[in-house]
Each structure stands twice: as structure tokens, then as C-alpha cells.
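Here, each number is a calculation from the coordinates, and none is a lab measurement. Given the structure is predicted, the values throughout are model-derived calculations rather than measurements. Cβ atoms are built from the backbone, for glycine too; each structure is taken alone.
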Structure 1
Amino acid sequence: MDWVTKMHSHEMIHGTAKENLDVALSQEEMLRSMDERDPYYTMAKVNVEYYLDCAALLERGEKFVPLKITYFEKLRNEGSKA
């Protein structure tokens, strides 16, 4: 993928792998205490996957992650298949 395409479909990862992992774990903790009907449930669910991906990508030396909106779209598409 060329850098122009990547810049329109990805964003730069901020923080360290550990910081991103810590955010993912804190979001997972919040997620466990929420009801699925809670308006923040979807956001927390997306955040867990997004920040885990950020941590993993940083560990592999990557600097960019797909835009967060793609995680919402993926979740919505999975929900419509169920």
C-alpha cells in the first residue's frame, strides 16, 4: 500500500504499546460492568479492539492503524449478519 492511500485509510498510533494495552484493559473493565443497551457499550467494545490492535502493531514496528471508524463499521456489519 502506498503512503498516500495509507494516509487516507489509516491514522498514526500515539503512545507506547504498554500505554495502548493499558487503555484497552481499562476499556475492557468498563465493558464488563455495562449492559449491552448502555449507549457507551459499543464505544467501549470498539475501543478494546482498537487499542489492542494499536499495541500489537507497535510491537511489530508499525506506526499506523486503520481509522477507528472502520472498527465501528466492522462491528455494525457483524451485527447485521447475526
Structure 2
Amino acid sequence: MTATVRAAFVGACLLLVGLAAVHLEVDATRRGVRIRGLLKEQDASLERLRRLEIRYSRLVSPDVLSKRVAEDFGASGPPESGPAR
């Protein structure tokens, strides 16, 4: 094998290794962008869930429920139910 052929072979190998390294770096960057997007989406979902939980807690808090019962049934309390059938 002559020096020229050997140099061309080494050059081709280095080119392939370089292209593979660039491909792997691009793939890792794409995965990183995707992961960051998913994490942001998860954070947004958790924030929506937290807000819904706070809203629900306000709706069913004991003071609100007792106030609603007093408004719905008046001062006399809940209606008397008849005998069980």
C-alpha cells in the first residue's frame, strides 16, 4: 500500500468518524430540546392541576359549605325527612 492510498484511507476514516460525531451531537441536542419541552409541558399541567385543586378546596371548605347550608335551608336547618321506606 502506498503512502497516498494510506493517507486517503485515513482521511476517509477521519471523515466518517467526524460525521458520526456530528450526527450524535445533533441527535443529543434534539433529544435535549424535546426533553425540555416535555418538562415545560409537565410544569404547565401541574400548575393547572394545582389551580384546580385550590379552586376545589375553596368550593368545599367547611365555612363555605356551612354558609351554603344555612342559605339553602334557612335558619330552621335541614328539612325533616319522613320515615324510611
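Each of 1, 2 could give helix-only ellipticity at 222 nm (-39500 (n - 2.57) for each DSSP H run of 4 or more, over all residues; to 500), but the derived value -22500 comes from 1. Upon calculation of FRET efficiency 1/(1 + (r/R0)^6) of positions 11 and 67 (r between Cβ atoms, R0 = 25 Å, to 0.05) from the atomic coordinates, which of the structures 1, 2 produces 0.00? This value belongs to structure 2.
Where does the value 48 come from, among 1, 2, when percent of Cα pairs over 18 Å apart is the thing being computed?
Going through each structure in turn, the value belongs to 1.
FRET efficiency 1/(1 + (r/R0)^6) of positions 27 and 51 (r between Cβ atoms, R0 = 30 Å, to 0.05) was computed and gave 1.00; which structure, 1, 2, did it come from? Computing FRET efficiency 1/(1 + (r/R0)^6) of positions 27 and 51 (r between Cβ atoms, R0 = 30 Å, to 0.05) on every structure in 1, 2 gives 1.00 only for 1.
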